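Novice: Some structures are shown below for you to check.
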Structure 1
Amino acid sequence: MIRPGAAHGGSAEELRVQVVSAELELLNSELLVAAAHPAWEALIQRATGRCPAELYREILLVSQPLSVDEALSPEWYGKFVALRGRLRCLCQEEQIS
């Protein structure tokens, strides 16, 4: 999960990269300067259409690589929607910050 640093204890130039388990337990959290990591900056810009400094409360979910067939399957989509909802609730309750 990638979140803007400005909304979570950092500055507008930073990103908070968080790794959560399948049970949504926070495994790792790191604040990094997007401009110092061009690949992260490019990923954010391509995924959102904005540079990292323009983000405020957005959350970008990144999963392990999947085949196209897996990613387009109703089963995977159902799991993704459920996970996204649970993550959104946890973030709003600030259980993951």
Structure 2
Amino acid sequence: MTLSCSQGQTEIPREVLTHDEMVNLMIDVHLLEAKVKKLYLKQDTAQTIYNHFLDSIYSQNNTSQEQYEKSLEFYLDEVGLYKDIYDEVVDSLLARQSKKDFH
């Protein structure tokens, strides 16, 4: 698979999650982090809860921790692609927050 990027074409390895898959997964991870943080638990308890639900997120997104980490490494090396993904994640989270604030 090849994606267009401002520097030309970047070959996306087969084992790397697509742009949309990364966006959806990162949104879920950020929401989980925020929910666990709001629980005000001891660090070890919070980490246990976070890990439990993180496994569930991986399962729901048909991926694994290893694939997510490999994909994250790939996109972090491809700064332009990572920026596009993260901008979309932030926009989505801000839209959710705005919608929540109006209700």
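Novice: -24000 is what came out when helix-only ellipticity at 222 nm (-39500 (n - 2.57) for each DSSP H run of 4 or more, over all residues; to 500) was calculated for one structure; which of 1, 2 is it? Provide the component values of the computation, followed by the final result.
Specialist: Details: 1: -10500; 2: -24000.
Clearly, the read-out refers to 2.
Novice: Have a look at 1, 2 and say which one yields 1.9 for distance in nm of label points 7 Å out along Cα→Cβ at positions 47 and 79, as calculated.
Specialist: Values: 1: 1.9; 2: 3.2.
Answer for the origin of the read-out: 1.
Novice: Figure out for me which of the structures 1, 2 the number 33 belongs to, where relative contact order in percent (Cα under 8 Å, 6 or more apart) was derived from the coordinates.
Specialist: The value was obtained from structure 2.
Novice: As an exercise: volume of the Cα convex hull per residue in Å³, calculated from one structure in 1, 2, equals 113. Which structure is it? Each step should come with its number before you reach the end.
Specialist: Details: 1: 101; 2: 113.
Computing volume of the Cα convex hull per residue in Å³ on every structure in 1, 2 gives 113 only for 2.
Read-outs: derived from the displayed coordinates by stated rules, not from any lab. Remember, predicted model here, so these are calculated numbers, not experimental data. Cβ atoms are built from the backbone, for glycine too; each structure is taken alone.
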